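Chemist: What follows is a group of structures, each given as structure tokens.
Values quoted throughout were computed directly from the atomic coordinates according to the rules given, and no laboratory measurement underlies them. Everything quoted here is computed from the prediction, not taken from an experiment. Cβ atoms are built from the backbone, for glycine too; each structure is taken alone.
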Structure P
């Protein structure tokens with residue numbers, strides 16, 4: 001019984017070490033200071049995808065895309081602003097936790113209008 005418990009504990013530890021970092025990031029316009037806040041379960045993959053979409057000219061946020069096209073990639077910074085720590089449960093769905101963390105940062109940074117590229121969401 002102790003051996004099985006030890007194996008389960010070791011498996012959870014390995015899972016937590018192998019899970020991709022998840023959290024919230026910002027894309028910052030270094031010329032005007034405007035930011036775009038987003039989040040991802042695979043944070044680096046989400047950042048890479050955002051950068052790739054902007055480079056291709058296909059990002060969903062038209063204002064961000066326009067500024068990116070006008071001033072180029074060298075005038076934007078892609079920065080992680082917070083991480084979401086994995087829980088013990090290997091089957092955990094982090095979608096709601098991640099959205100809540102993103103909402104906290106959007107509320108804190110207010111990336112709207114002249115300060116950013118995000119659109120205000122309707123309250124849930």
Structure Q
């Protein structure tokens with residue numbers, strides 16, 4: 001029953017192009033993009049000492065561990081969007097090109113924002 005409800009979901013056909021693009025991404029890619037943006041926002045200051053207990057562990061240990069993992073997931077998504085784009089024509093090809101460019105831009109932004117933090121770790 002839930003599957004039938006999912007198939008009946010309407011996609012916006014008019015309106016803001018940004019809203020249409022975000023709707024075309026799908027839930028998994030939207031979550032991936034939101035996670036990338038959250039990791040960009042929560043970059044700790046370079047030289048921040050790690051906290052190994054309590055809530056201080058999230059921004060000083062967990063977030064720095066997730067950043068390289070998310071960069072690799074974004075690069076895998078870029079690769080898969082490129083593979084799927086090869087077989088498509090027209091609007092479907094443009095959709096995958098947009099997905100590819102979005103994921104590539106997010107990966108580059110993550111690298112640029114996290115370089116100072118990781119550079120400070122190397123003596």
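Chemist: Tell me which of P, Q gives -0.68, -0.83, -1.09 when you compute log10 I(q)/I(0) by the Debye sum over Cα atoms at q = 0.16, 0.20, 0.30 Å⁻¹, for residues 59-106 alone. The partial results should precede the final answer.
Modeler: Numbers: P: -0.68, -0.83, -1.09; Q: -0.49, -0.63, -1.00.
That value comes from structure P.
Chemist: Moving on. One of P, Q was used to compute helix-only ellipticity at 222 nm (-39500 (n - 2.57) for each DSSP H run of 4 or more, over all residues; to 500), and the result was -23000. Which label is that?
Modeler: Numbers: P: -14500; Q: -23000.
Matching structure: Q.
Chemist: While we're here: Out of P, Q, which structure matches 4.1 when distance in nm of label points 7 Å out along Cα→Cβ at positions 51 and 83 is calculated?
Modeler: Values: P: 1.9; Q: 4.1.
Going through each structure in turn, the value belongs to Q.
Chemist: Identify the structure, out of P, Q, from whose coordinates relative contact order in percent (Cα under 8 Å, 6 or more apart) was calculated to give 35. Working shown, then result.
Modeler: Numbers: P: 35; Q: 29.
Among P, Q, the structure yielding 35 for relative contact order in percent (Cα under 8 Å, 6 or more apart) is P.
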